[in-house]
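These are the structures in question, set out in turn.
Throughout, read-outs are computed from the coordinates displayed, never taken from laboratory work. Remember, predicted model here, so these are calculated numbers, not experimental data. Cβ atoms are built from the backbone, for glycine too; each structure is taken alone.
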Structure I
Amino acid sequence: MFIGLLGKANVGKSTFFSAATETTVAIGNYPFTTIEPNVGVTHVKTKCACKHFGITHQNPSCLDGVRLVPVKIIDVAGLVPGAHEGKGLGNKFLDDARQADVLIHVVDVAGTTDIQGQPVPPGTHNPLEDVEFVENEFNQWFKQILMREWQKLLKEILQKTATLVEGITRRFSGLGVKEFEVSDILKETGLGMKKPTEWSEDDITLFVTKLRKKTKPVLIAANKADLCKDLSIIDKIKENHVVTCSAESEFLLRKAAKVGLIKYISGDSSFVISNESTINPQQKQALDLVKTVLTKIHTTGVQEAINHAVFDVLKFITVYPVEDETKLSNKDGVVLPDARLLPVGSTAKDLAGTIHADLAKGFLHAIDAKTKQRISGDHTLKDGDVIKIISAMSRG
């Protein structure tokens with residue numbers, strides 16, 4: 001599962017990436033700071049299964065009952081209007097974004113950058129324009145993919161060598177679009193009841209827009225909120241998923257925590273200075289500024305955005321595979337050694353497949369460690385389940 005980080009130049013996208021992954025990438029106030037995509041690993045935070053069993057364990061991925069589950073994240077080149085036509089680094093940007101299951105669009109909500117990503121006085125650019133142009137670029141990209149072989153698709157349907165669902169899915173296979181997703185959109189729009197030869201330009205636009213929203217959903221990270229004079233602008237963003245952010249504050253807190261200056265876990269609404277005597281005046285000033293930011297927006301929003309993208313937008317759940325359902329451990333005795341993120345509706349056999357293809361191939365049954373009951377391969381898993389897989393085949 002991949003999170004894609006997108007946005008125009010100079011909105012704090014690379015800072016968001018560095019804060020989320022605790023790495024350092026090129027951070028500069030000029031277009032195309034990021035030319036090659038940076039791929040890293042971040043984490044979602046969720047309640048650890050150890051809480052259900054009332055146990056403690058030494059897994060470093062569990063912090064006081066909060067489980068950190070790794071997620072891949074990709075930060076790609078800055079986007080400009082006309083990317084779908086190849087402007088800027090458009091073609092490369094869209095190709096890199098193709099890998100993502102969900103997209104976090106970092107927006108400069110303080111309006112300190114124009115539509116091209118050039119610095120302007122705070123509040124002089126309307127961030128709503130950025131939301132609209134990025135949405136439009138992705139919708140136009142989807143439309144281009146569909147229209148590229150539209151006449152060929154119509155011919156296939158006429159000759160009955162493919163159904164409408166099969167033909168459209170094939171065109172979007174490179175984006176990981178599934179037949180059921182195409183079918184759902186055709187039903188939702190009513191276009192499945194209409195001959196594709198009769199589709200109007202508006203019909204095509206409606207279809208690709210709905211398909212893009214379903215298969216490449218976008219969460220808005222309203223960044224630079226600490227610099228925004230009027231946060232009510234966030235309420236005007238029409239997207240269902242919006243999180244207020246200050247990536248720079250998160251970046252500073254992560255760095256300070258890493259060197260031991262403070263105690264802080266990403267997503268917390270506060271931090272504690274480890275030792276006042278070790279903080280120099282410049283560090284104290286910076287941390288005081290971050291305290292002001294946290295008072296204004298509660299958290300830095302970076303962890304919240306990642307969690308929201310995975311759990312609320314994609315609707316994934318967390319499941320814990322174990323080899324010993326009594327000790328809740330693997331063969332080496334490590335308690336709750338692994339946590340897997342799966343789409344809601346996933347089955348026990350789906351879980352087996354994420355561990356190793358052979359486990360799924362030889363799947364016999366599974367055991368729910370919470371209920372101690374045997375479950376079948378088509379049993380739907382729930383968030384927080386702890387599962388042992390019984391298979392006729394080993395992991396190979």
Structure II
Amino acid sequence: MAANGITHILKSSMAEYNLFTQTVHLHTVEMDAMLRLQAAMRDPQNQGFELVQGTKGILRPMVHELRHWVDMNCSIRGMKASWHIFNLIKDPTPDNPSIVQLKRDIGLKFFIMKADAGIPFPWRHAVKISKPIFAENIEHFSVCFYKGDDVYGKNHLFKSPIYLGSMLECAAYFQELIDAAPNMRRAGTWALDQHIFARDEKAFVYDSTLAEYHCLAHAFAGAVNEPDMLATYEFCSSLCFWLLNMPNDMLKASVAEACEWNRQRTQNDYLADYAKNWPYEAIIVAALNKLRTLPLEVRGTLRQELVYELFDCWKGFKADYFEKSHEGFLAQVAHTSEVAPEYFESAKAALIENNKKILERKTLTPSIYNLKFPPLYCGDFNVNGDKAFDGLEAHFSALDQVLMATLIKIEAP
């Protein structure tokens with residue numbers, strides 16, 4: 001597969017959510033480790049090693065990948081992407097019109113640029129329009145990182161596109177922090193472990209090989225000199241949730257206001273042109289610029305509630321956003337059913353129920369616990385999912401993933 005240039009699409013790692021098969025894989029999780037974690041969680045006298053290690057090695061990757069599954073299957077934006085995936089499965093030919101959108105949603109990972117770990121600080125970063133020269137000309141926005149003394153941003157160290165993938169990774173990382181990491185506080189050794197935890201999280205957000213995971217956080221924190229990493233991820237994850245679940249009429253109004261604000265500020269209409277193909281990404285870029293202009297007394301620290309202050313129309317959307325979002329999801333599920341495989345008919349009721357539960361929490365940073373999930377495929381065992389997803393494995397077991405990945409890979413000119 002490396003020779004075909006599709007390893008960035010079909011990846012195998014410690015854990016992953018497979019976009020084509022819609023399955024969650026925890027490759028390194030084995031039954032023995034799972035049993036030790038369960039025993040530690042039941043034992044109030046546990047001093048922490050098994051609890052901390054189990055949270056790091058099992059709970060965090062599980063929550064991370066399940067958040068991907070939730071975003072792709074229980075949000076409006078994810079269901080739009082699923083429509084194109086199902087449409088390509090139904091007709092896996094080079095002239096399928098869904099290929100163009102799937103290249104933007106999935107294939108754009110091709111343009112992630114990594115650097116060796118340990119690049120000295122400080123870094124600079126900037127949001128720029130990437131215009132590929134040596135690959136298929138899919139123009140897109142990127143967060144680009146440079147050496148601290150590269151004042152004019154001439155030489156990229158590493159970068160990540162702003163696209164569906166970077167939104168998913170931002171949201172999934174914060175999900176770890178609210179749904180999995182707190183479990184470590186139960187450990188008797190937490191007074192010592194918390195310093196290691198803080199060190200590890202800082203290393204993560206400054207890892208030059210993981211730009212897709214932290215590019216949005218760096219962009220927004222840098223815009224307002226926000227020093228609090230947790231506050232930054234709360235805000236960025238909230239913004240991603242807001243956009244991923246935004247109904248179409250609200251999306252249209254948001255794009256219009258974002259582009260008009262940007263036009264008045266720059267005397268240039270370039271963002272409106274990009275918004276035709278990149279509506280969510282155009283809003284993110286405008287939100288980044290708008291955030292810089294908010295007075296400090298309005299802005300304060302980055303936080304969930306600040307999302308509603310970014311655009312005038314968003315202040316009005318807040319009152320009935322969650323109800324309207326569920327209505328929009330129902331409509332998108334009905335549309336997706338037109339091209340979906342047979343198993344989707346038995347699964348969609350569970351997806352709708354999940355969406356309703358999430359939105360009824362009326363927060364942009366909801367827990368994903370107590371939802372209906374598909375099976376989890378672990379290292380030496382599987383975890384059964386809800387019966388609504390019984391048909392998932394049978395349908396996708398014969399799926400030609402290599403063909404799918406080949407069809408949406410970014411081509412050289």
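Things worth noting here:
- In terms of FRET efficiency 1/(1 + (r/R0)^6) of positions 14 and 262 (r between Cβ atoms, R0 = 35 Å, to 0.05), the structure with the greatest value among I, II is I.
- Entry that produces 3.0 once distance in nm of label points 7 Å out along Cα→Cβ at positions 22 and 350 is calculated, selected from I, II: I
- Taking percent of Cα pairs over 39 Å apart as the criterion, the largest value within structures I, II is that of I.
- Origin of the value 3.9, where distance in nm of label points 7 Å out along Cα→Cβ at positions 142 and 294 was derived from one of I, II: I
- Structure (I, II) behind the derived value 15 of relative contact order in percent (Cα under 8 Å, 6 or more apart): I
- A value of -16000 for helix-only ellipticity at 222 nm (-39500 (n - 2.57) for each DSSP H run of 4 or more, over all residues; to 500), calculated from one of I, II, originates in structure II.
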